[in-house]
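Read-outs: derived from the displayed coordinates by stated rules, not from any lab. Worth saying up front: this structure is predicted, and the values here are computed from it rather than measured. Cβ atoms are built from the backbone, for glycine too; each structure is taken alone.
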Structure I
Amino acid sequence: MVPTMSKENDLPVGIITKGHGLKGEMKLRAYTGEPGVLVVGRKVRATYPDGRVQTLELRSIRSQGGKVLVGFTGIDDRTQAEGLRGVELAVKREDLPPLGAGDYYLSDLVGYTVVADSGEVIGPVQEAWNLPANDVLQVMRGSREVLIPVVDDIVKGIDHLNKQVVITVIEGLLE
C-alpha cells in the first residue's frame, strides 16, 4: 500500500460499513450528500482503522433504498470488500466542484464550536452526519452528547474565520 494524498488537503466523505453482494460492492455511510463529490473514476484516499493508507479508484457508485453503494477497481468479490470494513474515504479538495457563496462541506464543521446566538458556548462539534431528513451535528456539551439538526430554524450562521456554528436554541434542543 502506498501512502497518498495529504490529510490536510482532503475532504472526508464517508466510511465503509460492510460488504454488499458478491461482486465487491460496499455500503458507505456518507458524510456528505453533495453531488459531484463521489464520481466514477475519482481516486479516493482510504485510511484503514490501523492507520494504513492506500489510494482506491471508484468504479461504481449508486443509491439503493437510501444507502450508498460503492465499488472500487480491483475489489471484485465479497471477501475483498469485507477487508475494507471501517475504512474512511477522503477526496482531494482540488478535485471537487467549486463551492458557491455561503456553501460549505458538512465535514468541515467537525472541530468548530457551537455557540448560541445569546453568546452561550454549547460545545465542540465531534461528528457531522448527512441523514435523509437533514444534516446533524454531534456536539459534546460537557460530558453529554447533544444532536443539533442543521436546519434554518436552528443554525443561523457559520463563522469560518472563528470556526463557530451559531444557533438559536429552541425548547428541548439541549436536553
Structure II
Amino acid sequence: MKLAVIRLGHRTERDKRITTHCALVARALGAEQIVLCGEKDDKIVEGVEKVARQWGGKFYITYSPSYRTTLRKFKKQKYRLVHATMYGEPIQQVAKKIRKEKKIAIVVGAEKVPREVYDESDYNVSVTSQPHSEVAALAIILHELQDGRELDKKFPKAKIKITPQTRGKKVSKRN
C-alpha cells in the first residue's frame, strides 16, 4: 500500500511546529510523502528534507498552493482520500476496509477544513470523536492502516541510526 499525507491550510507562523510534526510522523510511520497546502514555508520543506537525508529511507515533501488541485491530482492518480476528522467514522470500524486500497492519501487539516474536503474524501475517519491533536490522529490512522507493521520499518541509507537499549543512548553516525 502506498501512503501519502496532505496537510491542508498550513499557516507559516501559527502551524510550523505542528506541520513539522505531521511530516515527521508521516515519514517515521510509513508514508512516502507529504504535500503542504496553504502558505509556502521553505524552512519546513528544507528541515524535513534534511531529516530524510540524515535518517534514511525514501520520503518526499512538496508544496502546493492549492488544496483543490492537490486533492484532484491524488484522485486522478487513483489515491483514496482519507480525511482525519473528529466527525468521521471511527478508524477501528473502517480500517479493515481501507486497508484493501492500494493508494491512500491521508488529509490532515490545520485551519477550519472546507466542506468540500469532507465531500471529496472517500473516507472521513475519526480517532475518538473528541478534540485532540492532528499529529496524534495521523499517527493512529497510519498505525491502524498498516496493522502495526510500520513499527518494524527499515530506513536504508541512514547516516544516523539509534540502537535501542534499556538504558543510555547508542547513536551511530556515518558520513
Given -500 as the derived value for helix-only ellipticity at 222 nm (-39500 (n - 2.57) for each DSSP H run of 4 or more, over all residues; to 500), which of the supplied structures I, II does it correspond to? I
State the single structure among I, II that was used to calculate Kirkwood radius over Cα pairs in Å, for residues 71-158 alone, giving 15.7. I
Which one of I, II has Kirkwood radius over Cα pairs in Å, as calculated from the coordinates, equal to 16.6? II
Which of the displayed structures (I, II) returns the greatest value of FRET efficiency 1/(1 + (r/R0)^6) of positions 103 and 167 (r between Cβ atoms, R0 = 25 Å, to 0.05) on calculation? I
Relative contact order in percent (Cα under 8 Å, 6 or more apart) was computed and gave 20; which structure, I, II, did it come from? I
